[in-house]
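Just so it is clear, none of the values below were taken in a lab; they were calculated from the coordinates. Because the structure is a prediction, the values reported are computed rather than measured. Cβ atoms are built from the backbone, for glycine too; each structure is taken alone.
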Structure P
Amino acid sequence: MSTIAFHTLGCKVNQYDTEAMRESFERAGWTAVDFDADADVYLINTCTVTGTGDQKSKKLIRRVAREHPNCAIIVAGCLAQREAEALLQMDNVALVIGVQRRAEVVELLERARREGPVNAVAPLKGASFEHLFVTRHEGKTRATMKIQEGCDRYCAYCIIPTVRGPVRSMPLEDVRAEARRLAEAGYPEIVVTGIHLASYGRGTDDTLLGAIRAVAEAVPRVRLGSLEPVVVTDEFARGVAALGRVMPQFHLSMQSGSAGVLSRMRRRYTPEEYMRAVERLRKYLPGCAITTDVLTGFPGETDEEAQETLDFVRAVGFARIHVFPYSRRKGTAADAMPNQVPESVKHERAAKLLALGNQLEENYVSTLVGTVQDVLFETAAGEAEAEGYTGQYVRVRAKAQPGQLCRVRILAREGTLARGEVVIDGR
């Protein structure tokens with residue numbers, strides 16, 4: 001019996017795509033094994049959003065070829081879409097598949113085994129939504145569901161529109177059907193995601209709010225992937241709140257709190273518009289957690305603009321921030337911009353943002369002390385304990401079992417971790 005191992009780098013969309021390919025192989029009779037085990041084939045789903053993503057992907061391919069000299073390697077994902085021919089020259093790489101044709105992965109590998117290495121990367125112009133069949137998520141208590149693919153924003157720093165292609169969406173009836181399948185498989189929470197989720201339904205009569213409603217019909221907990229602030233209208237915030245099943249944690253992509261930097265980045269909002277989106281969410285979902293990404297050291301970013309971002313992050317009062325030093329990507333507008341910021345300055349600014357972000361996260365966790373929250377426990381954590389997440393995506397440890405959805409009283413904060421006790425019969 002043939003064996004295959006999987007490894008995913010990058011975003012939740014990649015995780016979804018990997019699960020779909022895993023199921024394709026298992027339906028064809030293959031046995032999936034841990035990535036550290038010996039396998040006949042290793043599938044690596046790559047990321048290229050930063051230079052670090054490129055390096056990690058290639059390093060992993062080389063490591064697998066060195067440690068398992070008789071294996072075949074499938075390279076999928078964004079880096080594969082971008083550098084197919086170069087990857088095909090690496091040791092043991094049998095198939096390069098990109099971000100299309102993943103539903104054909106088993107047949108394409110069989111072809112590669114017969115004929116030799118195959119470049120199956122398909123052009124993205126005019127691509128339609130590739131419906132991948134996912135019924136479960138290996139080792140997970142929550143399921144990720146990709147309903148949208150591609151992006152046409154062309155932010156100055158971002159390579160993703162080039163490697164993911166045009167905007168396309170899963171039809172609403174398919175959204176409803178997949179949500180039902182995942183609910184029947186026992187998942188109490190579905191994370192709705194996409195490359196640019198705010199673009200869901202463009203060119204059709206479907207809307208993002210309609211898709212969220214369709215998922216909420218199937219499961220008690222719906223969590224949203226990254227959103228653009230422009231999607232957060234009064235109608236959207238009110239509609240999400242009315243469902244009662246959307247988790248009160250919203251990841252609003254920000255990148256910078258400086259109007260000048262946002263303009264150079266080609267982001268399509270101002271700090272004031274971003275703040276209005278935050279205020280709408282807090283109006284209809286009081287106490288909700290707002291999380292974000294911040295990109296530091298963008299070309300031309302001055303000390304004053306970096307300070308504007310720090311001040312804005314503090315003013316918003318995020319529950320959590322992810323900080324990334326700007327990474328030059330060939331083929332983007334920012335790569336050719338003057339006044340590139342030295343690496344040492346990028347990392348110094350990132351350190352300040354991380355310190356502030358940690359303090360803000362501790363502040364937010366503290367606001368939950370004394371409250372009772374629904375917690376979906378995911379992983380074992382010591383004797384008779386488990387860790388999981390509240391609706392606000394605050395990490396909680398308590399006496400529970402992975403897979404349980406419990407009412408938990410938050411007793412204390414330890415750093416950014418909350419300690420709690422399971423509430424029995426409301427006491």
Structure Q
Amino acid sequence: MTRVIIVRHGQSTYNTEKRIQGRSDASQLTQKGHDDANKVGKVLSNISFNAIYSSPLQRAKITADIVCRDNQSQIAQTNDKLMEIDLPSWVGMTTTEVKEKFPEEYTAWHSCPDKFMMLVPTPEGTREFFPVLSLYEQAKQFWEEILGRHKGETILIIGHNGINRALLSTALGISPARYHSLQQSNCGISVLNFSGGLGENVQLESMNQTQHMGETMPSVRPGHEGIRLLLVRHGETEWNRQGRFQGQIDVPLNDNGRIQAKQAADFLKEVKIDFAVTSPMARPKETAEIILQSHPNVKLKYNTDLREISHGLWEGKFEKEIEQEYPGELERWRTIPAEVQMPEGENLQEVSERSSAAWQSIIHEALSEERSIGLIVAHDATNKTLLCHILGLSSESFWNFRQGNGAVSVIDYPSGLNGQPVLQAMNITTHLGGGVLDKTAAGAL
């Protein structure tokens with residue numbers, strides 16, 4: 001496995017002024033940017049990196065140099081393929097100025113980034129330039145150059161908001177049309193695990209962790225208020241720990257699972273929660289009830305379509321038993337999960353259809369009741385199909401997402417159901433005592 005940790009540079013002067021940075025090198029780190037880079041260095045200091053790569057732009061390079069002070073194993077190498085998205089017509093302008101001077105282009109930038117085009121001058125006149133498509137091609141070239149060089153190693157990348165989104169998207173197969181559906185906060189940390197090269201199996205272990213900077217989760221951007229959903233996987237069960245397939249067998253939390261639920265409750269204690277929905281099965285229900293002890297005025301609702309996948313005749317069995325009774329099926333489940341029909345159970349398409357329908361109905365009800373922040377507690381497979389739904393991926397990408405017991409993911413709908421959702425953070429597990437890396441026993445479903 002090749003582990004890649006991706007960090008966005010610290011806060012810059014252009015960030016605070018809400019100016020378009022692009023490939024300009026005029027912007028500098030603020031004092032907060034320096035301080036947060038120090039915090040990144042400290043939280044990553046116990047990880048040994050085989051290589052550290054940085055964008056050559058000073059806001060990223062200085063962030064990398066600060067991080068390297070706490071990690072003596074490497075000096076950051078600059079790589080031009082980690083440069084920020086090129087927005088030549090807008091560089092240095094505030095977002096307000098861009099909206100006023102380029103209203104149609106700004107609308108296209110947000111509504112269809114994959115089709116967003118700028119006319120740039122050339123000696124012959126002008127040419128059409130597609131910034132997002134160009135950035136995604138740049139990200140693919142970086143992966144193809146780096147992954148073969150560092151097979152089985154751990155590397156650190158310090159980049160920018162745009163290139164980091166493109167790196168994550170090209171690794172996971174997310175369309176450029178969803179460019180704005182991933183958030184990257186200043187000094188936020190994401191973790192990718194590659195089994196091989198680009199196009200082979202990859203797992204997003206976590207995305208946009210900001211807890212090392214004293215933030216529970218990324219804040220809602222001004223002007224982007226809407227619905228925020230906190231998606232939680234239930235705490236550990238004894239069958240999770242044993243690696244036994246549970247599916248729709250109603251296995252309760254074990255003692256460690258209750259501790260994880262309490263840790264999630266402490267983590268979310270200061271977060272305003274307006275409503276809560278859980279799968280009615282015992283393990284998510286108890287997890288939700290423990291979390292809501294800090295929110296006594298929130299009524300817990302149940303939605304049966306959030307229940308775990310039915311593994312049918314696999315339920316109650318260990319992997320070795322399933323392999324004996326259904327030779328080759330476990331390997332198909334691990335490699336082509338969308339094609340597997342559980343014997344006398346469900347397939348992922350059925351789980352996806354019911355879970356996404358439940359998700360949409362929860363948002364619709366929240367909008368009608370003018371509620372803004374909701375807690376949703378469900379299961380591993382359910383949550384993974386929801387993440388695929390949120391990012392416009394098919395069930396073939398099911399294994400691309402990790403969901404630890406007691407983990408929290410954050411999804412915003414800044415325009416309600418009329419606009420695309422934004423995955424603000426995924427699989428936050430720092431409250432469970434594992435640091436940046438997910439140390440939960442994910443176990444069988």
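Starting from the value 9: which structure in P, Q was relative contact order in percent (Cα under 8 Å, 6 or more apart) calculated from? Answer for the origin of the read-out: P. When semi-axes √(5λ) of the Cα gyration tensor in Å is computed for each of P, Q, the one that comes out at 34, 28, 22 is P. Between structures P, Q, the greatest calculated value of distance in nm of label points 7 Å out along Cα→Cβ at positions 69 and 141 is seen in P.
Ranked by mean count of other Cβ atoms within 10 Å over residues 13-20, structures P, Q are topped by P, which has the highest value.
So distance in nm of label points 7 Å out along Cα→Cβ at positions 5 and 61, computed for just one structure, reads 1.8; which one of P, Q is that? Only structure P yields this read-out.
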